[in-house]
Structure I
């Protein structure tokens, strides 16, 4: 989720769960060893498995593995310089993690099993503990503010507060957690760009903060610095907050939305803002939801993923860049067990193992010019891309066995590998597993 970290229902920990991503890739947030551009179809996040939770930020991604370690990629959150990490790397100095949250302003949170909360960002890539906060059972990250629920059902918040998104009755920023007023029996919280929401054990929804688009759902467009109840919502089991709007999932599997609707992210067939919740059209039997900056995701009980709203970067995953004001199915995604919507990208966990091909050596053959690639796990339908663009598949690949392939078409191939230069080669198996290597022709 872009500005939320609550995952309902809980994620089953199936072994070898892989992560898939689609949409914008300006900061390598897709994690597929590339940077820049976008993908309108899901791509495999390189070489990470056994993932139990995911969270997408504005331009970075975070994953929690079953062993309690945290991995991230994208916007330089591990202390690198541009062009940032284009594949998952383990976050140093933290383990035994129970939940994660990727913030909109390119920071991240982790909740450890001991109830403590930890934070890191581009300037401080090693997680540090949030002070004066313990016994936490749930965390959420807004654009520039953070939220936590304690075991006693109270809500605590810190960070930016210019719209009242901390809910402490003021508009003063806080660098240590303060208690959100008048809330108890809270199950979970979520944070949007300038607003926050919570749902209580009785299934009601409460909201506070910025309300320019009607994202508090109380029938007004006035900011609130203390929580108020969102109108007409009951039996809620999950929430998600995005860039000026919100989503709610009811027990009956229907999705409700309110707030900013410029890109159709409310899914009601219009592009009109709504300050009270409306039902998303043509979708039911939903088990999980996620609100991005201007697009929405839903995971149905059959494992399919549905999306609507902004699609400029292909973040809906339907193979187009057309905005949608009613839900459409994300292509090639099946049996999904988790989703998360980011700034302009999307993530999903699929319960399947991926074995990427491995390159051991590349040998130049002559008369005619060819390249013999040796390694392992080459599929007979393997596809090869040459060059830094990596968009057009090479049109003459000879599969010998799982350990050997040969690239042919001598004159064209020689031109593709200028003498004395390192040229990239991407090998893609039909299951989506791939690797990238380089070859220098002497």
Structure II
């Protein structure tokens, strides 16, 4: 057994010349370091980052070992987190958004031009914020993960080890950025319906850097490994897993749809993670071909042994199920200035999907799996309830070794990535109400790739 306790201190960052600003959602004012607040801008220093560790290994019998472990791991929020973007707004950087209300009789047009650059005066910016801002709450804190596992290992005949394990990972206090000032659903102009309009009437979007996100990962991992001996080694591994969270990927993408759809009810965004892969099987193998001097099949002539001996073949197979995605409405009816999801009325899966029609995109017709929500409301569809294409990849390589001297060798390598040239399809176009909805127009990864190389070993 082993046990340990780690303590970390991760204070909020400060800027050497106080070029940090923060929006205060309580007052509707901009806090500027060194002007109307201290250099930490109201963000508290979070103490108490104790991280325990515990692990054990028990030999139940000569060929059986039981293992387990637990650990708590802290993570300082990265460059995408709110604390490292507090210089990217007024008065240190300008960003404005023109809200166009297509429901209005006289909405803004391109010929009307763009607004003037806002004032960069500290007092003016602080008391009359205009455009987009970032708000970092006082309780912003490092995230942490609770990782735990329990497994059994069995030594079999033929240098084969079979393993089975349960692996879990719980993420807490994850970055969960959202637009705090997203307008409430309703008719008329968007700006007056924003939550902070009463105290900051010229504020448009407010990126609220919350650390209230949660995630959970649970997996069954099974593998059989033959250690390399007598010219052969292989690893067969299968994973069944499920990843769940209530936050999108920090940098966006992966078909998450609008998250959150409604910032007032963020718990409704809990669903399959955008990277959730339910099944994955991997097979690797290394095989020294039994030809050449000193091997099973040896020729009497040296040139034959030189040409056909010392070859190694390698194989990597990967099969996995598709990633989840969420179809949004191409024309939201909530009138919030943001996207929304449809009403889910039935099963949109098709028995034999293909790139031309991956899921049933019917919207608002009799028997359709999707419906348009009532005007000025959000849809009831959740996150990640549809799956994109699975992926299959086969990599093969051949190595040939030439012994120049006892300590000097030359290795020739030829490697085939995606040998059968299988297309790895991307997620489908998901926006309901468009002509391309349900079609797949892109691929991921690379097509067949062949490379040759020489490796000099000494």
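Just so it is clear, none of the values below were taken in a lab; they were calculated from the coordinates. Given the structure is predicted, the values throughout are model-derived calculations rather than measurements. Cβ atoms are built from the backbone, for glycine too; each structure is taken alone.
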Original post:
Of structures I, II, which gives 5.5 when distance in nm of label points 7 Å out along Cα→Cβ at positions 129 and 161 is computed from the coordinates?
Top reply: II
**OP:** Tell me which of I, II gives 20.2 when you compute mean projected area of the Cα convex hull in nm².
**Re:** I
Original post:
A value of 14.4 was derived for mean projected area of the Cα convex hull in nm², for residues 241-392 alone; which structure in I, II was it taken from?
Top reply: II
Subject >> Origin of the derived value 0.10 (FRET efficiency 1/(1 + (r/R0)^6) of positions 225 and 417 (r between Cβ atoms, R0 = 41 Å, to 0.05); candidates I, II) >> reply: I
Original post:
Where is FRET efficiency 1/(1 + (r/R0)^6) of positions 105 and 337 (r between Cβ atoms, R0 = 30 Å, to 0.05) largest, in which of I, II?
Top reply: II
Original post:
When mean count of other Cβ atoms within 10 Å over residues 17-24 is calculated, the result is 26.4; to which of the structures I, II does this value belong?
Top reply: I
Original post:
Hey, distance in nm of label points 7 Å out along Cα→Cβ at positions 217 and 233 derived from one of I, II reads 2.5; which structure?
Top reply: II
